[in-house]
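Heads up, there are several structures right after this.
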Structure I
């Protein structure tokens, strides 16, 4: 087992639940519905990929190869880039800050990390 991935997944999972609860119960008081929707998308994809990271941590015991390890790193990077940029964008939209919409351009890079992570996981299990 890759304990680092399992520990990171546990922490990111905790953060997902906390941020999801915040979005469900408090966030609508502070920002527009569109910004809440962006925030909720970030939470949803973070939570999905926490499970992918858990899978990498468990699969590493059976398939100890660089591809499984790379998949886990890509999932972590994807969470940071995809969800992180959406959290930031929701804050920018909520605070009505002009000139920072470029942050949304980071999101697809995180999405590519997610896709590459899934492909690496698939390839790593074939070895």
Structure II
């Protein structure tokens, strides 16, 4: 288990900073944390049941609750509060942040969806 030595949330930039005893540190945006929530609402109950999240560009973390000695529960200002982020999952998000972000953007594009909650994408195939 990769237990962080520090977790700080910067409200202004909506970024969760995580530092580890081995010197590794990561900055995870609230949007990334929200769209990759480990909750059943986002992941589904099995492979292929994932629910693509859109319109989360401006989402923020409103509360961080410790869960035992192994995780935190993040509460988002859009009402989502069911994801339990284990230390290992937060490390995975940090290490794979760029690839996961790119995959998210590609999936949004393929689905004709948008990060902005005020924008609706309409595709017209001619």
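No lab work stands behind these numbers, since they all come straight from the coordinates. What you are looking at is a predicted structure, and each value in this text was computed from that prediction instead of being measured. Cβ atoms are built from the backbone, for glycine too; each structure is taken alone.
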Can you rank I, II by mean count of other Cβ atoms within 10 Å over residues 4-11 and just name the one with the largest value?
I
Using distance in nm of label points 7 Å out along Cα→Cβ at positions 68 and 84 as the calculated read-out, with 0.6 as its value, let me know the right label among I, II.
II
One of I, II was used to compute helix-only ellipticity at 222 nm (-39500 (n - 2.57) for each DSSP H run of 4 or more, over all residues; to 500), and the result was -26500. Which label is that?
I
Rank structures I, II by distance in nm of label points 7 Å out along Cα→Cβ at positions 20 and 52 and report only the one at the top, that is, the highest.
II
Origin of the derived value 22.4 (mean count of other Cβ atoms within 10 Å over residues 76-83; candidates I, II)
I
Hey, mean count of other Cβ atoms within 10 Å over residues 44-51 derived from one of I, II reads 9.0; which structure?
II
Please state which of the structures I, II yields 21 when relative contact order in percent (Cα under 8 Å, 6 or more apart) is computed from it.
II
From I, II, which structure was P(r) over Cα pairs in 10 Å bins from 0, in percent = 12, 43, 33, 9, 2, 0 calculated on?
II
